[in-house]
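Every number in this text was worked out from the coordinates using simple rules, so none of it is lab data. Owing to the predicted nature of the structure, the values given are computational and were not obtained by experimental measurement. Cβ atoms are built from the backbone, for glycine too; each structure is taken alone.
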Structure I
Amino acid sequence: MIVVGLTGGIGSGKSTVGTMFQNLGVPVYNSDERAKCLMNTSKKIRKELISLFGEKAYLEEELNRAYIAKKVFKDADLLAELNRIVHPQVRKDFLKWAKKQKTPYVIQETALLFENKAKELYDRVILVTASKELRIERVLRRSESTREQIVARMNNQLDDATKIKLADYIIENIDLERTSLKVLNIHGRILTDC
């Protein structure tokens with residue numbers, strides 16, 4: 001089975017592209033969604049996050065995401081510690097999930113694939129891109145984040161020019177019809193390699 005990484009900066013449209021692959025019958029593991037789930041259900045992660053952030057890390061048994069986001073996006077070292085705690089557990093969860101799939105290839109959607117130096121974990125990597133302004137506009141529409149918070153998050157990610165050199169396939173996600181055609185093309189190319 002081929003393991004494909006799907007990545008891109010905040011607001012690039014990774015999830016939109018992931019859904020397009022799912023519609024083609026490809027299982028897609030959403031790392032962000034699973035990380036949120038694991039941070040609420042894993043006793044190991046909970047214990048380490050409380051140790052790192054204090055008791056305010058959780059409110060009524062749920063992860064206090066706003067509190068943690070405020071802390072990490074101003075402190076690169078704290079963000080690295082958070083990632084060190086969560087990402088290995090997400091990776092274990094993904095591998096367990098992937099073993100259950102019965103398809104020629106699976107996709108793991110993960111925002112920080114290159115930042116975490118995880119390229120070697122994948123047979124292929126798809127990068128989703130869009131202009132910085134379009135990405136900011138998308139995130140402003142879907143969340144309560146401020147422009148400043150979004151830009152701070154972007155600054156914690158590698159720029160697209162760097163990622164393009166590392167990716168196997170690039171999808172510029174500006175027009176949904178063109179994005180869909182690109183997804184079909186990449187899907188066919190990956191199936192040919194299987």
Structure II
Amino acid sequence: MCGRYQFTAEDSKEIQRIVQEVQDRCGHDQFKPGDVYPSNKAPVLRESHGNVTPDLLYWGFQTPQALVINARSETADQKSLFRDSLEQHRCVIPSTGFYEWSRDKRKYLFRLPEQQVLYMAGIYQERDGKNCYCILTTEANDSVRDVHPRMPVVLTSELINSWIMEPTACRELLKKIPPQLLATAEDNQTSLW
């Protein structure tokens with residue numbers, strides 16, 4: 001499951017636009033592009049006054065037992081922690097790729113081929129006075145399975161509005177087979193944290 005992802009602005013005009021909007025609204029000291037770790041504040045796209053806009057939220061739902069950063073898409077509607085968010089508070093997490101570690105502790109960066117942005121389906125809710133999000137995961141497809149059995153639910157840019165704004169469309173999107181991704185070994189680091 002996704003335990004860290006990349007949000008870098010150098011190569012993507014879309015990511016640069018999101019960073020600028022978030023920094024203009026929230027302040028330049030609230031977020032810096034780079035690797036995003038659980039409990040970090042990061043940009044997400046969500047509905048606000050009938051439009052999809054970027055906002056800064058914390059990654060993970062803090063429970064008394066743990067920080068929950070991912071939700072299984074297959075069972076999210078059955079779990080009390082996720083059910084209402086899946087129904088009413090869907091978001092999209094923009095990234096430039098996500099990381100997974102193989103059994104032999106090798107780190108891989110997964111990206112969409114020939115794309116500068118990889119969008120992940122998510123849900124959000126307020127917890128202890130803070131807006132927080134979780135990434136929805138699904139069974140890994142062939143491009144990820146050799147490294148990890150799960151992967152984020154990946155959305156194309158054309159599906160962002162449908163995911164966020166249309167409750168019936170979101171259920172169908174969760175059933176789609178994720179697109180094939182490119183993996184790049186990142187040999188300079190081998191630990192998760």
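Taking percent of Cα pairs over 29 Å apart as the criterion, the largest value within structures I, II is that of I.
Mean count of other Cβ atoms within 10 Å over residues 25-32 computed as 18.0: which structure among I, II?
Answer by label: I.
Given a value of 31, 27, 10 for Cα extents along the principal axes in Å, for residues 57-96 alone, point me to the structure among I, II it was derived from. Walk me through the intermediate numbers first.
Working: I: 31, 27, 10; II: 30, 23, 17.
The read-out was computed on structure I.
Comparing structures I, II by relative contact order in percent (Cα under 8 Å, 6 or more apart), which one has the largest value?
Details: I: 38; II: 23.
Of structures I, II, the maximum of relative contact order in percent (Cα under 8 Å, 6 or more apart) occurs in I.
Among the shown structures I, II, from which was the value -17500 of helix-only ellipticity at 222 nm (-39500 (n - 2.57) for each DSSP H run of 4 or more, over all residues; to 500) calculated? Before the final figure, lay out each step's value.
Values: I: -17500; II: -5500.
Matching structure: I.
Look at distance in nm of label points 7 Å out along Cα→Cβ at positions 121 and 153 for each of I, II: the largest one is in I.
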